[in-house]
Structure P
């Protein structure tokens, strides 16, 4: 073996060593890529599950929104409103003696029902709390009350507050 053979053998070892190092680096890079791929896949699966949950939340929100609209609609357009006998009498006076142009005062309600003005105020407040759309106007420091025209029509058509003949006798 000559000097040339030793040099070629030495060069070949160096080349093999260099390739081995390159192979090790490539294997490390491949491991890194595989780990990143696994992480990307798990993130994708997580995002898919998250998207399903968001869709479920959206469905529930739509149901809640629809239910809320039903409740809101029923509160603004109730089928029947329960009033006490005295509240019905006050309602009937307001219904009968007021219209879109002319409203009635608490003192006029009190006179027609032969009750104190404070009781007329009390019953009108009760009507408002029970979602009867009473409209108030103020003129010369006096309060005038009337019934919302839409509700007046609804009462005329559907008798929402359940006025019967026994109450109409007194008014």
Structure Q
């Protein structure tokens, strides 16, 4: 699916145009491709809050941390600790704080390998990673496991508040280009 040509990641998908994603260096492209490939090995892992055990249990933040550690994007970073329902009961954006502590920068337009943070309950508390021009990989309790979704998936794009559909806010972070 992914191939590396210098500082460009090429994505060939059936029935779609070939995608070319250019990065600042061959090293950045290599690390992002390794990260994307590692994320795919987590697909089907059952959802469980605060877990990061490939094939057994993971949540939207923990499997991203584990995949980034596995391929060397981050080193010696302890797994964030949080209550499974912090996003329901608190206003503090722990996920954003964690990304910023890694040196992430918020970007207007996401590229592959960038994290999408969706507003969930009271904070930006649901994370996904862009894997191509129109899909993300994420772990969600409603889906029961790590899965691939369209960036236009209703769950990711809309919130139901008092029987009204409201666009779900989303922020994008490039964590890996430091």
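Readers should treat all values here as calculations from the given coordinates under stated rules, not as data from a laboratory. Keep in mind the model is a prediction, meaning the values are calculated, not measured. Cβ atoms are built from the backbone, for glycine too; each structure is taken alone.
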To test your reading of the models, identify which of P, Q gives 11.1 for distance in nm of label points 7 Å out along Cα→Cβ at positions 20 and 108 when calculated. P
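On FRET efficiency 1/(1 + (r/R0)^6) of positions 28 and 124 (r between Cβ atoms, R0 = 30 Å, to 0.05), which of the structures labelled P, Q is highest? Working shown, then result.
Numbers: P: 0.00; Q: 0.75.
Largest value of FRET efficiency 1/(1 + (r/R0)^6) of positions 28 and 124 (r between Cβ atoms, R0 = 30 Å, to 0.05): Q.
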Of the structures labelled P, Q, which one yields 15.8, 50 when Rg and Dmax of the Cα atoms in Å is computed from its coordinates? Q
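Work out the source of 0.75 here, i.e. which of P, Q gives that when FRET efficiency 1/(1 + (r/R0)^6) of positions 36 and 52 (r between Cβ atoms, R0 = 30 Å, to 0.05) is computed.
Derived from P, not from the others.
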Read-out FRET efficiency 1/(1 + (r/R0)^6) of positions 44 and 100 (r between Cβ atoms, R0 = 41 Å, to 0.05), computed value 0.85, structure in P, Q: Q
Suppose helix-only ellipticity at 222 nm (-39500 (n - 2.57) for each DSSP H run of 4 or more, over all residues; to 500) works out to -24500; of P, Q, which structure was it derived from? P
